[in-house]
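Trainee: Each in structure tokens, the structures are laid out below.
Derivation of every value follows stated rules applied to the coordinates shown; laboratory data play no part. Quantities reported herein were computed from a predicted structural model and do not represent experimental measurements. Cβ atoms are built from the backbone, for glycine too; each structure is taken alone.
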Structure 1
Amino acid sequence: MLQLSSAQAAVQVARLRDVRGDLAHAYGVALTRWMLDRTLMALGLPLVTQGYRPAAEQAALYAQGRQPLAMLNRLRKLAGLPVFPAGSAEAGRKVTWVTVSRHMELPSGALDVGMLQADGSVSWPVDALQKFSRLILAADWRIRWGGDWDGDGRSDDEKSLDMPHFEVPR
């Protein structure tokens, strides 16, 4: 069975410590339910890939895919993030749609989830995130999922999708 190393577990504890208690609790309930289901575990082990995010990091992430490489790397350095090499396809990929995020609050009103795979990589498969969203929304009906912002049970009517994102509204 897929398990976290002690270092990975420590990172998860630290990330969840900076997330609002109600959101961290709902994540924990969903994670427990996920881990009890072999079919779900075959899709990967849910991980919090981001909780609290400082303003400098949010600015750098927003610049990604929008600013020239030199400006993007300047912002990444200021945020303490690694710079992108010339020609990096990742530098051109938009990763956030907002300049101000619930991630920037402390404790954070948002968290992002990825799936740890058996080979040690982390991925964001849509089918797994959809399944995890059902569990976390069942744990706390107030949570909004970035795959269904309006809460109507559909993703095809959203202007922007952020499948890994979960937040508690203000």
Structure 2
Amino acid sequence: MHCPFCQHQDTRVIDSRVSDDGATIRRRRVCEACGERFSTLETIELKLPMIIKGDGRREPFDARKLRLSMDRALHKRPVSEEQVEAAVRAVVHRLRMTAERELASRRVGDFVMDELRKLDHVGYVRFASVYRAFEDVADFREELDRLERDAPGDGQLPLLGEEPAHERNRKR
């Protein structure tokens, strides 16, 4: 591997660690020429399905786009980098498990929404508002009602109007 600092061709691995889920290996390297240290991530490369966009175009799945869309939805939300990475891995895993050569972008969006619903309701609603192209407040309200109905007591704060149970109990 080339050194990112001096472009020298010889680098040496000084430490390797497997991630908690076993899907990646982090390697700590040192450049033989300049002595700089850096880390690399090694992952298994498997063929993922082509994504069929809404307009019929086909493009290869891009995990960076997935991560970017999740980061946008979860911007300034109390979700750790590790949780986001785990959610991205879960979506990629579901894509692999479909064993299909092509997959509609709508299905990928559904997988993402499932993961966001588990992580953070606000992030979920942000993503859903773009993914489902909400046109007015009624669309938001309908989605919020569905979310509150389907996920009561999941440990997250309520989305609108209602005070959290632990706050109500504390006031008594």
Structure 3
Amino acid sequence: MMTENKKTVLTPAIRARIDEWILRYPPEQKRSGVFEALRLVQEENGGSLTVEWMDAVADYLEMPRIAVYEVATFYTLYHLEPVGRHVIQLCTNISCMLNGSEKILAHLKNRLNVDVNETTADGKFTLKEVECLGACVTPPVCQIGKTYYENLTAEKIDEILGKLG
């Protein structure tokens, strides 16, 4: 059962969007909407999740809180700490590694003056290293927001970062 505090976390607009999403599933499987619900509340919270937001999602979907935490901690698209305006997720798995992702990672660290899991001083960029982005035919690859960037080079990275400013 939701507490009064949890009701206020999920605005009517967020609840409506979650409700719209869970219509895709049989009523007894509404917990399948947890992925989209977490994405929505993360977006609403400025790019990261808090325990309060995750608890609100669990309560709203009537599922154990631990199940929500498991999803949020397993998938790299969810952030449990505040992040920059642009989250750079660089794949360093085997295909990307064999095609120079280590050089791209070093370039990003140098260019942004951050290490992995850090955010630039101006709050624009957070650098993340991820296991796989599923674009093994065009490595190295990174994802920034909802956009994939493939066949990366240092020059391409500089161009991308320049456009994101």
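Trainee: On relative contact order in percent (Cα under 8 Å, 6 or more apart), which of the structures labelled 1, 2, 3 is highest?
Mentor: If we compare relative contact order in percent (Cα under 8 Å, 6 or more apart) over 1, 2, 3, the biggest value is for 1.
Trainee: Which one of 1, 2, 3 has Cα Rg over 2.2 N^0.38 Å, for residues 56-135 alone, as calculated from the coordinates, equal to 1.32?
Mentor: Value 1.32 for Cα Rg over 2.2 N^0.38 Å, for residues 56-135 alone corresponds to 3 out of 1, 2, 3.
Trainee: Kindly point out which one of 1, 2, 3 the value 38, 23, 14 was derived from, the read-out being semi-axes √(5λ) of the Cα gyration tensor in Å.
Mentor: Traced to structure 2.
Trainee: Now, a different point. Work out the source of 15.6 here, i.e. which of 1, 2, 3 gives that when mean count of other Cβ atoms within 10 Å over residues 16-23 is computed.
Mentor: So the calculation was done on 3.
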